[in-house]
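What follows are several structures.
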Structure P
Amino acid sequence: MSRFPRRKPKGQPIDGWLIVDKPTGMGSTDVVNRLKRLFDAQKCGHGGTLDPLATGVLPIAFGAATKTVPYVMDGTKTYRFTLRFGDARDTDDADGKTIATSDFRPTDAQIEAALPAFRGDIMQVPPIFSAIKVAGERAYDLAREGQVVELQPRPARVDRFDLESRPDADTAIFTVQSGKGVYMRSLARDLARACGTVGHIAALRRMRVGPFHEDAAIPLDKLGGSGDTPPPSPDLLLPVATALADIPALALSDAEAMRLHQGQALSLVALMGRIPGDANPDGGLVRAMAGGRFVGLCRLDSGLMVPERLVAQEGAAAGG
């Protein structure tokens, strides 16, 4: 046993989610640091990075909610972005320097013809100004130093990629629904190339992250932080389990829940008829529920329902 007393963590032990509407020009980490200070919180993190240029839904996790961040980041995301044709930037967005230009502007029909290749399971090369590590260094650090950065294509899932409107010949607005780790800047860059020109993202807004939607997002400037504004109330925070509402729920008996708590897996054959239609039986997550009580998260794999992260048996309720 240590001879030194355990140091008490700084701040208040608050738990829950706060859905922020991030303003442009501010990094995700800056938002986290500001809110941690405003709420005087012991622990704080975010559920998915937004570039400084981007606005929109930035889920902020406090305390125990930080344990559910990976499940939020795995959730479906919806974006709207404006692609400006004819001007390629080193960052693939408006914050970068021009590296190539083109006078060609695609028609709506040419854009629509190019879009199907970017839907479904695709391979995508991330922007060189990204946090991906190359030989132990962040790609954006190497790029800022003027080094040549070569990133390998990565698998990505794009469920929707639709042309929403065409304000003028130079710009087009798109809506995208995607899975984890899809770079909007890469989609914009590669679509422009597929249309026979170059381009970059001029504006980007995230409208959804998993169960969190923009209609529930609070503008950052409404939360205070300047002058004599009183600190925001912890009552603004959503319950920790809110982050899991997007995961399909599977109803169990108390006996089955007990078996999970004992570390046993359940056969999917015995659960036939109860497995949600939107659950992926090949590695997908389900939210185990027993009598309206949240039991925990389980993964469906090789014909079994395997416990992954369970709560105490007297655990808190969560929505079905």
Structure Q
Amino acid sequence: MEKVRKPIKGWVRVLLIIIPFLLFVGVFTMIGGMLLGLKRTGSHEALTTFQSLVLELFMLAGTFAVVAIFRRWIDRESFKSLGFGMKNFRREAETGFWLGLAMISAGFLLLVLLREINWTGINPDALSIFLSFILFIAVGFTEELLFRGYILNNLMLSMNRWVALLVSSVVFSLAHIGNAHFSVVGFTSIILAGLLLGLPYIFTKSLWSPIALHFSWNFFQGTIFGFSVSGNTEYALVTQTRSADTLLNGGAFGFEGSILAVIFLSLAIVALAIKYSRKEKRLPVVIQPVIQVIEMQTETTEES
């Protein structure tokens, strides 16, 4: 009689994929670097937008390969079930896109008004904008496939989904710890970004909203408004300067190193948690007090 194979626990799968992921992505990225003639692909050396795009595409290929292998032979589930179903694709993608655009646009305008940054001009380059557009789509797919599609997905099999969301968000932030100009505020904002990116996923199991939000946040932050993106500087349409690096403007790490980003991300997390939780007619414990305060304020206003 054939022995039934016991499923591997979700958190164990997450641990098991770490080393293969590093090996696969390391090899793929090294091949990309060799094709570009780069001496080192892991340093903070300045790269052209084209070079960054090529390296990111190789990183995406490596991530896709290792996740596909694990999904087939370890998880024994379909790749599509990671979150690539087309149900509600347009609605979820639009939610992510417009949310990212709104936060970055508001942050840029507020920092200009506060004179934390100076808008110095516009540097139009259609090719660079196009390459950056593809670059940040690739970044969105790569990181969401791994951190939400695989890690968060599997952690939810082993623990409460809210705990899984927090753990995956911390792991997401730790993955950026090697970025240039990384800071405590940057670490915090990336954890919050992980929470925001993962919120739609724990309710819908769809990656389209996280991918669209990830793309929108990065593209408008870096390519359009000229901030560094997690410490990385690429081509920017808008040129900006700052008289000093402060906690308000984020310094060399970019908008993600700003207290303003922490505030915006926190507000967006509350808004999305309310949106998705109300559909289930159930709010997370940490959100319930916030809702009660809002409702009390509304009642007071109406009475007056």
Structure R
Amino acid sequence: MIELDLSIEISGFKMKNPTMLASGILGISIPLLKRVLEAGAGGVVTKSIGIKQRDGYQTPNIVETFCGYVNAIGLSNPGIDEFMKELQEFDISDMPIIVSVFGGSELEFSKLVSTLDKTDVKGFELNLSCPHVAGLGAEVGSNPDTVYKITKEVKKCSKKPIFVKISPNVTNHLEIARAAEDGGADGIVAINAVRAMVIDIETGRPILSNKVGGLSGPAIKPIAVRYVYDISRNVKIPVIGCGGINCWEDAIEFMLAGASAIQIGTAIAYKGLNVFNEIIYGISEYLKRKSYHSVKEIIGLAHKF
């Protein structure tokens, strides 16, 4: 009988399997993040945290479509001070937690990472890709020079892994990925939501209060697979795949494209937390059927063709 090794280590961030909770799905509650880990996830990424509290956009801020969800939450979060209180209330020393952070400048990102570096979080994800907030997210992350500077400054603030989450809403994704790598990033997360809009045909009005939001879910999976394939061929650091992963077949496809791990988000709305065990089981059965001993053996196999 084949003994499988599903464990993954990405630039020092260790997981029992390659599945992760994507940022923005279940907030910052440590007990809830612990539930995700108990449900089988190899790691979790928090909702994005900023310097100050943000209430986000008014409702409606999310709408379901036949192919996923379009949301414009607006980076709502309690701010770094309140989040620090949440972290200090619980023992997270054995929890593989990555904190997502956002800001409008090198200074803001550096302050966030410097503050959080004092805790037991295991690493950071720089949100340089949110598609619907002016002056933040993708607007900051669309300039390679800015991405390089932010990443370089953040790396001075922590020895923990730094992952840069990039946007699909740009034409120069390879330049941006290389800029993050040159700045010292330990990995790339690809991708965030795709800019989208939904209009009510009876009223003629855009449904979201912000009008434009980000599409997540099955519709963006082929786009995300292409980004992972492109980026993993053009940088030397690991890539984490994210975007429309709904089943184990999707996870395998991302890993064949070059992803060292995969993040699951919208699928939780469809399947609940059991989606993690479903995907892990499917990956295990696939590896057995193909006579692989480790999940690492399939990473980037599509590059051979």
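For which of the structures P, Q, R does the calculation of helix-only ellipticity at 222 nm (-39500 (n - 2.57) for each DSSP H run of 4 or more, over all residues; to 500) return -4000?
Details: P: -4000; Q: -20000; R: -9500.
The structure behind it is P.
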Practice task
Have a look at P, Q, R and say which one yields 67, 56, 40 for Cα extents along the principal axes in Å, as calculated.
Solution key: P
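Each reported figure results from applying straightforward, stated rules to the coordinates on display, with no laboratory input. Keep in mind that what you see is a predicted model, and the values were worked out from it rather than measured.
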